Structure I
Amino acid sequence: MNIKLSDFQEAYEMLKPVVTHTPVDYLQNFSEALDCDIYAKREDLQVVRSYKIRGAYYMIASLKEEERQRGVICASAGNHAQGVAFACNRLKVNGKIYMPVTTPKQKINQVKRHGNGWVEIILTGDTFDQSNAEAIADAENTGRSMIPPFNDAMIVKGQGTVALEMLEDLEAPLDYLFIPVGGGGLASGLGPIFWSKSSKTKLIGVEPAGAPALKRSLEAGKVVELDEIDTFTDGVAVRKVGDLTFPVCRDYLEDVVLVPEGLICQTILKLYNENAIVAEPAGALALSAVELMKNELKGKRVGVIISGGNNDITRFPDFRERALLYSRLKHYFIVRFPQRPGALKQFVVEILGPDDDIVHFEYSKKTARENGPALVGVELKRPEDFEPLVKRMKQQGFFSKYVNEKAELMEFLV
C-alpha cells in the first residue's frame, strides 16, 4: 500500500464532523500495578463504541454516486458491521451485512439499531472468514461495493486517524504503543504515522493466543491461513491477515505478543470494576499485553488502544470463570468419596483450607461401589493454597483427577 501522510490528514478532516475525538485517559490503577505510565486511547467511546467507524465511513463516503446507488456489502463479527451500518444510515446507502452465526446478540442488535432500516443482516458461517467468503461472492454477483474490514487502503486511511488524534493529545512521546491486531487494518494505519511523527515509539501488535494469524504469518515470512481459531475474542479472531496489511505490519511492528484469553478476561473485569469501563475482549486485548511485558516496561510511557466496548453483560460470568482459571484461583477435581455417612463432612473439615470454597459439586451415589466419584470445583483465595490442598486430598485418599489439565473435560465446564 502506498499511502502518504497527506492521505491520512485528508481522512482526518473528512471524519471530523462524524467521529468522536476520543480522549487519551491516564489509567492510574493499572499504572501503579504495573509500574509504568499507561495512557489509553478510548475508542470504546465512539458512537458505535469502536474505531471501526473510521475506516468504514471514510470508504463509503468516498464512493462515487453510482457506486452508492448500487449499495454496499460487508462481512464482520460485529464492530465493522456497526460502522458500516452507521455510515449507510447517515449517507442513505443500502447495505448488506454478513455476520457469523456466533456473533454475540448484543452486536447484532446494535447493527440493526445503527442501520435503522438501511441494512440487511445475514447470519451465516461460524467464523468471520466463512461469512466473508459469502459476502465477496454476493458482491461479485450483485455489483455492490465491498467494504472490507481491514484489507483496503481506504479502510487503513480511516483507521490511521486514531494515531493523528493520539499524537495531538499526548503531552510527551510514548515509549511503547500496544495495538490490537485482527486483520491488521488498525496497525497498518498507526504504523506509518507514528514512524513519521514519533519514531522512537516502539509499536507492539497484540493478538489473542487462540487466533495468532499475524504471528504465524511473520514466522512463515508470508501470509498463512490458520486451520483453527478460538472465536472468544470475536472482534479480532480471523484465520488470515490481509495481504495488503501484512507487509505494513511486518515493517512497522517491533513485535507481536500473544495474550491468553484468561488474562484478557482479568483485564475486562478490572476495567469494569475499577475504571467503570465496559470493554469487549478485543477492546481489552492491548492493555492485557502490558501485563505480559511489565518487566520491560518499568518506568516507561505506554500507550494502549481500548478498541471496542460492545460487550454483552450476560458474558460476564464466563469472563469471571476464565479469569479465575487463568489466575489459578479456581480448580476442578474428580474426587473419590468413600460411600459412607460423613465423607463429605470430612472433606469440608479436613481437606479444605480455611479460605477455600466449594463452588461446584456434582455427585451421584453408587450403592454397589466402595467409592463414588464427584466433580468438585474449589475456589481459592491465593494461588499458593493449591499445592497444600492437593497434598491433603492425596494423603486422605480423596484425590482422583485434576480436571483443569484435561482439555477435553474442561470443554464441558468453560
Structure II
Amino acid sequence: MNERVLHQVNETLYEKELDNGLKVVLLPRKEMEKTYAIFATKYGSIDQTFTPIGQDRFISVPDGIAHFLEHKLFEKEDGDVFQAFTRQGASANAYTSFSRTAYLFSCTENVRENVETLLNFVQEPYFTEETVEKEKGIIAQEIKMYDDEPNWRLFFGTIQALYAKHPVRIDIAGTVDSIQDITKDDLYTCYHTFYHPANMVLFITGPFSPESMMELIEENQNTKTFQPFDGIKRHYPDEPIEAGMEVNKIHMPVSHPKCMIGLKETPSRLTHDHLMTSRFVSSMIYDYFFSKSGEYYEQLYELGLIEDDFDLELHMERDFGFSAIGGSTPEPEKLHETLKNMLLTIARKGISEGEFDRMKKKQIGNLVRSLNSLESTANQYIYYHQNGFNYFDALPTLEKLDMVTFKQYVENWIDEKRISACYILPKNQE
C-alpha cells in the first residue's frame, strides 16, 4: 500500500490499485465510532454512447439506463440487499448523478461483513426480463413524481436552456417513454462495460486496521474474474460554447413563480490544468456574494425578489460544467435581469484584494471543516479521483491561489452569451 500522511487531519491515507484495476483507498479514523464506505463507478446519466467492453463500435442506449441499473443491482434472486445491510446493522444507500453511480453504507458494527456485502452485491448482477419489466413501472412512477416537482423542473429547465445537445440536459432517470426500451441485455452490456473494477474506486473510512481491511478486500477480489480492460471510449455530441436559449418558460400548477439562471462553463476551464482552480474560484464568488451573509443576497432579499428557498448549484466535471442560482420569486423576469447584472458586474468591476483575502480564508475554512466529515471526505475524494486529481491536493492548491490568478479565472468565467434562465410560471400566466 502507498501511504500518505495527511497533515490537515493528522491521519494517514492508504491507497492501492489491485491486480484487477480496482482503486482501493483507506482512511483510518480511530477517533470515530462510525465506518463509512462508498463503492463508485465512473458511469452516469450522460454516458449514453460508448463502445462496450471487448468491442470497437459505438452503441447508444436508452436515456435513464444508468439510474435504472443502480435500482436493479439491489435486487437479487434470493431477496433485496437492503435487508441484508439492515440485519448487519448498516444503513445503505445509492445514487446516480450525471457522471457517476455510487453505492454506500455506514455502520458501527459488523464492518467486515458489510464491506463484503457491498463488494459482492455490486459485483454480482442479477437481471431477468420479468424483473426488468416490473422495475419499469416503479421507476415510471418516480419520474412522474419528479415531473410534478417545481424545483426539480426548474433545475433541469435551466440545464436545458444552457445545453442544446449534450446529454446533461436529459433527466438522470430518463423519461417514462425512454425506460420502456431498456432490456435485460442492455443492462448487462452497460454493467460489464462500466462496472469493471478498473473503472471503479472503493473508499472506506472509520476506526479499522488498514492492513486487515486491505487483506479482506484483496481476498474478496481474488475470488472473482473480470474481462481484460483497455479503457472505455465515450462519445458526446459537439456542444456550442454559447447557451442554447435565453429563457425557458415552463407552465405548471403552481401558485408562486420561480426563476433560476444558469451560467455555462467553457471547455477551457474544465481541462485538467484548470478544473480544480476554476471550481474554487466559482465557489468563492458564489459563497461570498450569494450565501445568506452575502452582499448580493441581502440586496435581493431587501428588493423582495427572493424567498427562503433561494439556492445555488455548482457542477463541474471534465465533460461539462455549469452553475445555477435562483428560487421562488414574485417577479421572475426582474430576478433574471438582476442576477445576470450582478454576475456581469462582478466580471466587469473585479474583486478587491481585501475581498479576495476574505473569500480565500472562508474557502480554506470550509475545506478544512469538511475533512471532519466521513461522508464529505469520501465523496469529495471520489469526485476528485474521477476527474484526475487527489482530493488531498485540493487544500495546497487553494492555499497557493493568488490574486492575479484569481482575477484571470473570474474574467474568463462570466459571459452574457453563456447565461440562460428558466421560469416556472402558473398555467394562466404568460
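Quick note: the coordinates plus some simple rules give every number you see, no bench work behind them. Just so it is clear, the model here is predicted, and its values are computed rather than measured. Cβ atoms are built from the backbone, for glycine too; each structure is taken alone.
Looking at FRET efficiency 1/(1 + (r/R0)^6) of positions 214 and 310 (r between Cβ atoms, R0 = 25 Å, to 0.05) over structures I, II, structure I comes out largest. Work out relative contact order in percent (Cα under 8 Å, 6 or more apart) for each of structures I, II, then name the structure with the largest result. Evaluating relative contact order in percent (Cα under 8 Å, 6 or more apart) on every structure, the highest lands on II.
For which of I, II does Rg/Rh (Cα atoms, Kirkwood Rh), calculated from the coordinates, equal 0.97? The read-out comes from structure II.
Across the set I, II, mean count of other Cβ atoms within 10 Å over residues 206-213 reaches its highest value in structure I. Quick one: distance in nm of label points 7 Å out along Cα→Cβ at positions 230 and 350 came out at 3.8 when computed from one of I, II, so which one is it? Considering all the candidates, the number was obtained from I. Please state which of the structures I, II yields 13.5 when mean count of other Cβ atoms within 10 Å over residues 142-149 is computed from it. It was calculated from structure II.
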